[in-house]
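Undergrad: So, here come the structures, one by one.
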Structure I
Amino acid sequence: MSKEKLLSTLGIIYFMLGFVFAVGFAVYYKWPPLSFLSPNFFSVVFTWPFQAIGFTNDLMIYGLAGKPI
């Protein structure tokens, strides 16, 4: 496997995991439906490993009900 193909595959996997995480993140925090087109949604997609730290903390404190705003 070439270096470019490996990097491409890793990038696709990272983006796919981030997208799935961001959808769960948006549902948990009760974002409006159009927020899936916002820059904030894509910032969560690209920074999901860092967002997961706060997300797991909120999940442990507030449970599956979601964090109140």
Structure II
Amino acid sequence: MTELNFLCTKCRREFDCDVGKISFPIEENRPRFEKEIVCPRCGIITMDEVELTELGQTQLGAVFMTELE
């Protein structure tokens, strides 16, 4: 279970979401999540409809650094 903190750009609500396992494909410019991102208000949303908060960026960075070890 990996929780990241997001901001929904549709409803402007911050929320935590369990995205499951995170992979970092070299050929893509963004991480890939095992599970869908679900906003409590808007439901399932795409990566283009959310932003990582400052906390979420820190959480994602920690996962990335763990993958490098």
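Undergrad: A value of 1.1 was computed for distance in nm of label points 7 Å out along Cα→Cβ at positions 16 and 40; which of I, II is the source structure?
TA: II
Undergrad: One of I, II was used to calculate relative contact order in percent (Cα under 8 Å, 6 or more apart), giving 33; which? Kindly include the intermediate steps, with their values, before the conclusion.
TA: Values: I: 37; II: 33.
Checking each candidate, the match is II.
Undergrad: Out of I, II, which one gives 21, 56, 21, 2 for P(r) over Cα pairs in 10 Å bins from 0, in percent as computed from the coordinates?
TA: II
Undergrad: Kindly point out which one of I, II the value -7000 was derived from, the read-out being helix-only ellipticity at 222 nm (-39500 (n - 2.57) for each DSSP H run of 4 or more, over all residues; to 500).
TA: II
Readers should treat all values here as calculations from the given coordinates under stated rules, not as data from a laboratory. Note that this is a predicted model, so its numbers are computed, not measured. Cβ atoms are built from the backbone, for glycine too; each structure is taken alone.
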